[in-house]
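K.L.:
Read through the structures below before going on.
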Structure 1
Amino acid sequence: MSSETQILNQLANGQLSFPPLQLQLLERELKAGDSNCDALIQASWEGVDIKFAAEVRRYSSDRVIHEAARQSRYAADRLAAMPLIITPWLSPEQLNRLEKEQISGIDLSGNGLIVVPGKLLIMRTGKPNLYPDSRLVKNVYEGSSSLVPRAFLLKPSYGSVNDLLDEIRSRSGSITQSTVSKALKQLEEDLVVWREKGLIKLLQADKLLDKLVANFKEPRLVDQVKGKLDVALSDVPRIITSLAENNAGNLVLTGTSSVSEYATMSQETVFSFYCNRDLQDILSTTNVKIDFNSKFPNFRLIRTEDPTVFFDTRTADGIRWSSPVQCYLELMKGDKREKETAEQLRKSILKKIDLPESANEF
């Protein structure tokens, strides 16, 4: 992992480039008004020279890039230059936001953006992150850690880490205080939440939802069984749910099978359930006839140890439904019709936490 000093040394030695531009370090660690600027750089191309006030960062979380952009703009205004950020890696989303702010950015992985309003625009993106430590390693948007961001979609603010932990556990979430604290650090770096004394609050609900979708993975399947209950299709969810209650096991309709509870979409012909118990053990307690060889099954039990599927489940009419967020995430991984239905849930989720859907910002 390159430090700020090492990055500046690369620039000084001519090892940092952004073709077709030639980059030259003019000065480093100089004063810019009441603040300091990491470097003054000249970019040259076909006889045209452009000066940039550069801020160099070894990490590239959204919060770090946001602060670097602010400082670079401040320095550029006082040095008669253009603002520039240099870091080991810039994501496509970060580059797009920098373009909107008309701030240039170059990374060490081969991506970058040079923008001079009305004169020049060069963007290069799609190169993988060669410096993974330039972002926080822990991915809080998948697995058990995702219970933390999901909790902010239930309540947009908490008084303390313990309040957040209590909320998660009250909704059948299994997580440690240490994991919550680490997750909050990442969410702060991503500018998804903001922390101050006595308050932890959600900043960008739509950005949080987008990150959950981008990192969502189907629960890992341990075992599954299909069959046909000799009952009306509409009775299947209630009967299967009652079997789990008799065996004291976690069982819930999958997100895609829970759609009817939250949005309008045609009814399932096969109801799927998540469960963390032995499947045959659960089914053995029913007096209803089950045809496991039917070509037209009306239920499927999926055994999984994924804790996220049992978080914030809702019970109504004797049926245990997946949470609205779980339903939304599963639909977003589906076909066009399911994604269109997911938009109904998205609007509902955002409305209930009383935060407007807005464009993602730093």
Structure 2
Amino acid sequence: MPDDLFDFSLADTQGTNVDPISPKDFNITKYTDFEAALLERNRKFWSAQEGVQVFRRFRVPEVFAYGCRDMKLSLSLQLAGLQRSMAFKQDIANFLEPWYGIGVVASAFGLDYIWNEGQAPGTRPRFSSVKEALDYDTTSISETQIGIRVLSFIEYFLEMTKGKIPISLTDTQSPWNVASYLIDPNSYFIAMFDCPDALSCLLDRIVEVSIRFTKIQIDLIGDALVMPGHGFASSRNFSGIGMSDDNMMVISAKDYINIEVPANSKFGIPFGGIAFHSCGNWSNKIHAVQEIKNLRMVDGAFSGETDPSPNPPEPFVEKLANSGVIINSRVVGSSDKVVEVARRLVRKGMKVIVVTYCDSPQEQKIAYDQIHEIRDINKT
């Protein structure tokens, strides 16, 4: 396969395969020492107006597919990833995630999971209109089977790691994404034009149930909490709630600002702001995403091996320089590819986390050292 082309034969191009290890065989003290050595540089980076950090992400494919059905398997795989990660030179520690599919918030509206063999769980819309969804008497997520399962994951992870290993929230979806799981797509998109006020009310309802469940998770995780969570480089010294907002790709920037941004801004208020993610090339909507109040971080794919439609770096430099907003740039590829992207992103006034997936500690060290050299050169 030519360099920098997406490999459709892989189940997870960002995944790292590991063999599960038992919690009793995981050295908790060694990992907490590893994480502790990085926290001060995380704090300084978070409070600075510019800078760069490098994160070697260990995303274990099974955890985000069929493996999420078994909390013991999920933990064993994630611990194996954490153990292996310590050999890689980086600035931000990996963390545990109680991942249990993307339909967690939708469960408040009565949706349950559909399990297909070897796959992550899915959902199917149950409402034919926005009005039907608004008329539904929502349940607290913590009382649904899916919500109970997420909280059980967190409790199990805390028990097995003595509450010392960093843990994030479960996967958090944007209000817009959640609404698209609830309502038949034909009605959902027409509602933007036929009943935008009702759609905005639904998004606010989704924000309410999302905030409540997020606070329950935060209280349960306690001192082990890292933010923003899920696909973002995360730390005990970072803040803001990460949310996946992929469905913004199919609406105009104007509609995004008018309909989505108010709900997203409200969602971030209790948690120190928003960290935004979308797959694909969303560079033509950076200005719209910037309308989210207290935007702390944005995430994007920046190589063809990461996403079949990667982002060009230059629009992010143009729009986000001197803004203090962090770019969480995911770059699957060789150290040369990672450094090439870093040269285009790490400029004066930019705040960048370069997320790598280098195969070996040796290749990671090359990428790490060269990225920080770029930072030092561009400081002047």
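Quick note: the coordinates plus some simple rules give every number you see, no bench work behind them. Here the structure is a predicted model, which means the values were calculated and not measured. Cβ atoms are built from the backbone, for glycine too; each structure is taken alone.
K.L.:
Taking distance in nm of label points 7 Å out along Cα→Cβ at positions 14 and 214 as the criterion, which structure among 1, 2 has the greatest value?
P.N.:
Values: 1: 3.7; 2: 1.9.
Looking at the calculated values, the largest one is 1.
K.L.:
One of 1, 2 was used to compute helix-only ellipticity at 222 nm (-39500 (n - 2.57) for each DSSP H run of 4 or more, over all residues; to 500), and the result was -12500. Which label is that?
P.N.:
Working: 1: -10000; 2: -12500.
It was calculated from structure 2.
K.L.:
Still on this structure, please answer the following. Tell me which of 1, 2 gives 1.3 when you compute distance in nm of label points 7 Å out along Cα→Cβ at positions 54 and 302.
P.N.:
Numbers: 1: 4.8; 2: 1.3.
It traces back to 2.
K.L.:
Let me ask something else about it. Which structure, out of 1, 2, was distance in nm of label points 7 Å out along Cα→Cβ at positions 38 and 294 derived from, given a value of 2.6?
P.N.:
Working: 1: 6.3; 2: 2.6.
Value 2.6 for distance in nm of label points 7 Å out along Cα→Cβ at positions 38 and 294 corresponds to 2 out of 1, 2.
K.L.:
Please state which of the structures 1, 2 yields 4.5 when distance in nm of label points 7 Å out along Cα→Cβ at positions 166 and 198 is computed from it. Before the final figure, lay out the partial values.
P.N.:
Working: 1: 1.6; 2: 4.5.
Going label by label, the one that fits is 2.
K.L.:
Determine which structure produced the value 0.05 for FRET efficiency 1/(1 + (r/R0)^6) of positions 86 and 126 (r between Cβ atoms, R0 = 25 Å, to 0.05), calculated from the coordinates; the candidates are 1, 2. All intermediate terms of the calculation are to be shown ahead of the outcome.
P.N.:
Numbers: 1: 0.85; 2: 0.05.
So the calculation was done on 2.
K.L.:
Of structures 1, 2, which gives -0.77, -1.02 when log10 I(q)/I(0) by the Debye sum over Cα atoms at q = 0.17, 0.22 Å⁻¹, for residues 174-237 alone is computed from the coordinates? Spell out each step's value before the answer.
P.N.:
Values: 1: -0.77, -1.02; 2: -0.71, -0.90.
This figure was derived from 1.
K.L.:
For structures 1, 2, which has the highest computed value of relative contact order in percent (Cα under 8 Å, 6 or more apart)? List each step's numbers first, then the result.
P.N.:
Numbers: 1: 13; 2: 19.
Ranking 1, 2 on relative contact order in percent (Cα under 8 Å, 6 or more apart), first place is 2.
K.L.:
P(r) over Cα pairs in 5 Å bins from 0, in percent, for residues 158-317 alone computed as 2, 9, 17, 21, 19, 15, 10, 5, 2, 1, 0: which structure among 1, 2? Provide the component values of the computation, followed by the final result.
P.N.:
Numbers: 1: 1, 8, 14, 18, 17, 12, 10, 8, 6, 4, 1, 0, 0; 2: 2, 9, 17, 21, 19, 15, 10, 5, 2, 1, 0.
Computing P(r) over Cα pairs in 5 Å bins from 0, in percent, for residues 158-317 alone on every structure in 1, 2 gives 2, 9, 17, 21, 19, 15, 10, 5, 2, 1, 0 only for 2.
K.L.:
Given structures 1, 2, which gives the highest value for mean projected area of the Cα convex hull in nm²?
P.N.:
Values: 1: 21.8; 2: 17.3.
That would be structure 1.
K.L.:
Now for a different question. Of the structures labelled 1, 2, which one yields 18, 16, 12 when semi-axes √(5λ) of the Cα gyration tensor in Å, for residues 22-117 alone is computed from its coordinates?
P.N.:
The correct label is 1.
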